[in-house]
1. Identify the structure, out of 1, 2, from whose coordinates distance in nm of label points 7 Å out along Cα→Cβ at positions 77 and 109 was calculated to give 1.4.
2. From 1, 2, which structure was FRET efficiency 1/(1 + (r/R0)^6) of positions 261 and 285 (r between Cβ atoms, R0 = 30 Å, to 0.05) = 0.20 calculated on?
3. 1, 2: which one has helix-only ellipticity at 222 nm (-39500 (n - 2.57) for each DSSP H run of 4 or more, over all residues; to 500), as calculated, at -7000?
4. Suppose Rg and Dmax of the Cα atoms in Å works out to 19.5, 59; of 1, 2, which structure was it derived from?
Structure 1
Amino acid sequence: MKAVRLMSEDGHQALAVMEADKPAVVEGKVLVEVHEAGVNPLDWKIKEGWMPAPLPVTMGGDFAGVVVDVGPDVSGLQPGDEIYGMAGFFNGGTGSFAEYGLVDARSVAVRPKTASEKEAAALPLAGMMALQALTEHLRLEPGQKLLIQGGAGGIGSFAVQLAKHLNVYVAVACAADEFDYVKSLGADEAIDFRAHKFEDVIRDCDAVYDLVGGDVYRRSYQVLKPGGTIISTLERPDEELEEKYGVKAIYQSFDVTAERLGRLAELVDQGALKVHVEKTFPLDDVEAALAYQAEAHPKGKVVIDVK
């Protein structure tokens with residue numbers, strides 16, 4: 001099979017599109033023919049060495065495809081099922097940037113009936129992060145006010161839609177050329193972070209979802225009302241700022257489960273979530289796909305056509 005492998009060359013990490021052995025199904029795993037693979041910032045960060053990887057390793061996490069075989073103890077799935085989920089090495093899989101992947105049965109679900117394979121492949125990690133943040137960590141209620149930092153990206157695009165589904169007032173800090181996009185997703189307010197200091201524009205937020213980090217994260221404490229919550233995918237809680245503003249801070253890591261994927265599929269099929277794929281690349285152009293994800297700040301998602 002063809003696969004994208006991260007190798008070590010002269011002490012540096014390098015990608016190679018190469019022939020590799022098809023994985024053999026084992027206990028607790030599902031063998032999948034991968035048709036589409038979603039690209040996340042995590043992928044280029046692994047390539048650049050931001051996250052340790054057991055080299056050589058097949059790249060990629062998000063995928064959509066068809067079940068080929070299941071382990072002897074796997075229930076609820078059978079060959080021919082159209083599924084989606086997470087196949088990264090960091091999640092017990094063998095990587096999705098390959099024609100076949102071995103994935104943990106607990107990290108997959110039947111893909112949404114109303115979504116294409118390309119759309120389904122763009123959904124797992126980003127969609128799950130938004131779902132977990134808004135419904136499990138923040139527990140947002142109708143009428144509350146949420147500021148999303150970086151609302152035009154993959155996670156942000158789903159967070160805007162999900163917040164509106166929950167009847168929450170949504171403000172997004174983004175570039176001016178992203179206003180039309182985030183408003184098409186349902187944002188009530190868009191703030192040009194280049195032209196204004198967002199903390200001068202918005203106040204009394206019940207929650208902030210930070211997808212940017214750095215100084216933006218630290219300044220975001222100011223817009224929260226006392227008792228509010230800030231959650232970040234990039235920054236650990238700042239206890240000094242928590243105490244100063246009387247708020248709660250949460251660091252969010254990812255945990256893709258079949259239950260959450262099933263809930264995402266329901267939201268897509270209900271029309272509450274739509275997937276925007278900005279650009280697609282063939283498997284042989286994986287370097288270009290990762291560079292685009294890292295440098296172009298795509299609206300929504302980037303996907304690799306595997307099959």
Structure 2
Amino acid sequence: MLGPDDLRFFLAIAEAPSLAAASRALDVSPSAVTQRLRALEERLGVHLVDRAGRHLALTDEGELIAERGRPVLDSLAELDEALAARRGQVVGHLRIVAPLGFGRAYVAPVAASFQAAHPEVAIDLMLSDRLGGVPEGTFDLAIHVGAITRAAPGLIARRLAPNDRVICAAPAYLAAKGEPATPEDLATQACIALRENDEDVTLWRFRRDGAEVRIRIEPRLASNDGEVVRGWALAGRGIILRSEWDVAADLRAGRLVRLLPDHALPEAPVMALLGAPRRARAARTGRFLDALAAALDPPPWRV
């Protein structure tokens with residue numbers, strides 16, 4: 001007989017690449033995981049995991065439990081949430097994915113205050129600039145900065161806040177190299193690239209009077225960290241293309257100067273992607289999304 005605790009334990013193993021990873025997810029020692037797994041197999045009379053290789057491999061019986069067990073736990077979670085809602089409570093486990101810089105600045109504070117207001121909610125916030133590398137089904141809510149060109153089937157997209165892209169540089173750089181008058185002038189400038197997501201980051205696209213101009217930059221400095229790129233720009237090392245939210249304070253303070261203001265860049269709105277329909281309907285997901293939307297209205301970078 002399998003109980004809910006058994007299912008939660010085994011699903012943690014099934015979703016982990018190794019027993020060591022499963023022990024970290026369960027916050028117990030590897031030996032405790034091994035002993036409990038052995039006891040579960042003895043009780044059921046079947047082998048659930050093939051331990052021969054470096055990575056875990058489920059047996060047919062293990063695959064069966066993993067496949068059938070998740071809906072059972074989801075149904076129990078739905079029941080708990082429904083009963084909690086009757087009591088006016090928000091409960092459950094909320095898994096959020098957000099970009100590194102934006103997540104630190106705007107999502108993390110909302111997560112902390114939301115959990116304080118709803119102590120029965122446990123929040124996992126994973127910060128990553130590669131949303132496409134996060135397996136679908138491992139999050140309830142993902143925050144994405146930029147237009148959603150293609151979303152996995154079943155995901156629900158919601159726009160949270162406007163956010164423009166701008167190109168800018170430090171006054172010291174412009175004093176030494178001069179300010180570009182047209183996008184074509186960027187060919188002779190020191191441009192810095194931010195390598196994030198799977199975008200073609202060296203192709204900068206501008207639009208003016210309905211016409212698009214595409215400029216291929218040749219960066220001598222590039223990084224996958226937005227803070228590094230912004231720091232290089234502040235140090236006068238070159239021109240950057242960044243989200244408005246990241247450089248608005250520097251532009252207001254004069255530490256950076258916006259360039260080519262008459263040429264529009266593709267906007268990068270702040271978007272929310274909700275996971276599976278059951279998770280999207282959960283009270284904790286909707287309440288958190290509303291709290292985040294309220295924190296971004298009006299956008300703090302435009303205040």
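1. The read-out was computed on structure 1.
2. Working: 1: 0.65; 2: 0.20.
Comparing all candidates, it corresponds to 2.
3. Among 1, 2, the structure yielding -7000 for helix-only ellipticity at 222 nm (-39500 (n - 2.57) for each DSSP H run of 4 or more, over all residues; to 500) is 1.
4. 1
Any read-out appearing in this document is the output of simple, stated calculations on the displayed coordinates, not a laboratory observation. This is a predicted model, so every value here is computed, not measured. Cβ atoms are built from the backbone, for glycine too; each structure is taken alone.
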